[in-house]
Structure P
Amino acid sequence: MTGCGRWGAWHERLAQAGDRSQPPARRAEALHRLHTALGRHLDDEERDAVPLIRAHITAAEWQAHGMEVIRGYDRKRVPLLFGWACAAGSPELVRQALTDFPAPIRLLFRLRWWPAYRRRHTRLYGTPPRRHPDRA
């Protein structure tokens, strides 16, 4: 399926999951399908996009982009962004990403942000996020 076809299907799943006129069981099924689609999308990005990024963008450019993304977030949501990204990434990507940030950010992540994200994830989904050896 082409990128546009995948995105069309993605938006359809998103609409179904958010349709409050549907019974909860149907919405739960839609959310499950959406979760599966998101996992596949992230797998595709990690497999296809990340190698291209690494081949064509310098570490300094990538770090500057990351800081720009972070500046665009509400400061209260930055810990959630870090937790989500680290839960979704491979151990190698997470390790590399964390080394790119200043020591105070890494310390905050390990001592406060990751534990808070784990608690949130467990409350929402009933299980903790995947754990990698380099995480707190």
Structure Q
Amino acid sequence: LLCRRAIEPRRDYWTLPAGFMENGETTEEGAARETWEEARAQVRDLALYRVYDVPYINQVYLFYRCSLVDGSHAAGPESTDTRLFHRDEVPWDELAFPSIYRALRAFFADREAGRDYPLAVETIYRRRDAGG
């Protein structure tokens, strides 16, 4: 599930639902909340999938895999569009951030290899290290 961003940075580019945590919530709760806010999708069965240390901007990103509760989704206030994509349909050149590119590539590689989506922790040292 990707969202086309309605806000800066990277307005009109595609991203996974994501954002910053609010005080008092867990990372899993934050992931579910951001998915609702950006894609009007309710999710279940969240499982931590990728952790990216991004020291050049002093951030850490946590990516969760999950299932849509009823399959519905729609643009929230920070998105202009939401879509489900097959690998060959992903707008790779229009992804908003290097971490999104990297996480999606890992997800599709794991799926195609029949792996059980193992948790991985990686460091993105510079923007060009992300592959996007």
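Just so you know, all these numbers are worked out from the coordinates, no wet-lab data involved. Predicted model only: the values in this text are computed from it and were never measured. Cβ atoms are built from the backbone, for glycine too; each structure is taken alone.
For the read-out mean count of other Cβ atoms within 10 Å over residues 50-57, a value of 14.9 was computed from one structure; give its label from P, Q. The structure behind it is Q. Among candidates P, Q, the computation of helix-only ellipticity at 222 nm (-39500 (n - 2.57) for each DSSP H run of 4 or more, over all residues; to 500) that gave -7000 used structure Q.
Say we calculate distance in nm of label points 7 Å out along Cα→Cβ at positions 66 and 114 for every structure; which of P, Q gives the highest result? Looking at the calculated values, the largest one is Q. Highest-scoring entry among P, Q, by distance in nm of label points 7 Å out along Cα→Cβ at positions 34 and 122, is P.
Taking relative contact order in percent (Cα under 8 Å, 6 or more apart) for each of P, Q, which is largest? Ranking P, Q on relative contact order in percent (Cα under 8 Å, 6 or more apart), first place is Q. Where does the value 3.1 come from, among P, Q, when distance in nm of label points 7 Å out along Cα→Cβ at positions 42 and 58 is the thing being computed? Label of the originating structure: P. Taking 15.1 as the value of Kirkwood radius over Cα pairs in Å derived from one of the structures shown (P, Q), identify that structure. Of the options listed, only Q reproduces it.
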